[in-house]
Structure P
Amino acid sequence: MNADKYHQYMRDTESQLKQSAAGRKQLANRAKHYDDTKRPEYEQLSNGSIFYHSQQWKTVSRFVKTRDMYCSAITGTVLKDTDVIVDHIVPMRLMDSQHKLDADNLWLLSRAQHNRKTHIEQSMSDNQLKHLPKAWWIKVLKEREH
């Protein structure tokens, strides 16, 4: 099964599951399992809040959007509020708690750019990811833009 057929199959399956309460519960459980195993940024903080819902993150996120004027770090185009992602250049999971909110490690990407970056990150070692400069990411993501 090629990738397009697989993605269509997954969309169809999800659409069917959404039609019943049991299916919606199954989808919610899948999403929770994915977040618990693949997205450490959704871990609860010591005060019980989730990182991306914390007031500190919201403040820094607003600052970065204002600083970068809602422009993509890759293309320089202005992004819609619904398309903008405040992204950690060095993944948050590789940072100590005091640097997770460091605005120098944050930039704006479109959802599509963020998805491409995440896909590339998944094929790299943590050591590589810690040492990749912003310029390298810009070059690679520009090449994959088209």
Structure Q
Amino acid sequence: MNKRLKNIKDEVIRQFQEGKWQKDAAEYVADNRKMKTLLAAVLYFFKRRSLGPVIKDAILLYYYVKDIVEKRYTYFNYKKLILIVAVLLYVVSPLDLIPDFITGIGLFDDAALITYALHLADKELQRYFAWRKSTNQQKE
């Protein structure tokens, strides 16, 4: 990654950390109806936009949250759930740092935050993926 893109990525992460995203995520997690609305928005977004090489990771985040909302996966870490919901809120928000309609770089901030969440929630997502495989949930 060149220096300019790294600087943009660092700025996206800084603004995400300083923003209201995690507070909003906690409000969503407390309201099952809001969570279902968010999941529908995320699915719609993924069908309409190309997140390139991080799409599989983004889908993993989607199913992690979906399985928690539907009470199939109950062994989750609450702080990691908040982080992942915050990232998904950011991704579907039209008010992110780099507008999605900007060709070539518009989804860079979304991809950067998905990668950031994967890094911070790595062990949690490994446990989830192992659970998903062991319960045959991956065929959904």
Structure R
Amino acid sequence: MLTDLLVMIPFDLPRIVPNVFVRPNDARKQADEAKALFAHPDGDHLTLLNVYHAYKTHEEEPRWCYDNFLNQRSLKSADSVRTQLKRIMERFDLDLVSNNFEDKLYYINIRKALTSGFFMQVAHREQTGHYLTVKDNQ
């Protein structure tokens, strides 16, 4: 599961990996439809994970990213960062644990890991429409 989360890290660093989705002015509807194919009801992190898994399945197909309105350079960059992080983990003898993408607990485990990793950023919405972090109500 930890290696699955390595996929998420580059996408959370917009300076390293720019937007994965391409939305040209003359094909917005088609781009939105293509994006919807990857959408996960539990949010953007899992949607990006779906995109990454699909990319890895089709990365040898030259037109796949273009046909699916995805930024190939961003996906290659995310894959490169993931590879670097994986090497660092191996260098420090950290366990590389990964669930099968087809496993019914896959998304549940990813959500648990994200929640435990980002708990300091959890917020709730006030009646005023403002968000306050659970940790310190700021």
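Remarks
- Calculated for structures P, Q, R, FRET efficiency 1/(1 + (r/R0)^6) of positions 22 and 110 (r between Cβ atoms, R0 = 25 Å, to 0.05) is largest in Q.
- Computed 24, 13, 6 for semi-axes √(5λ) of the Cα gyration tensor in Å, for residues 30-69 alone - originating structure among P, Q, R: P
Readers should treat all values here as calculations from the given coordinates under stated rules, not as data from a laboratory. Small disclaimer: the values here were computed from a predicted structure and weren't measured. Cβ atoms are built from the backbone, for glycine too; each structure is taken alone.
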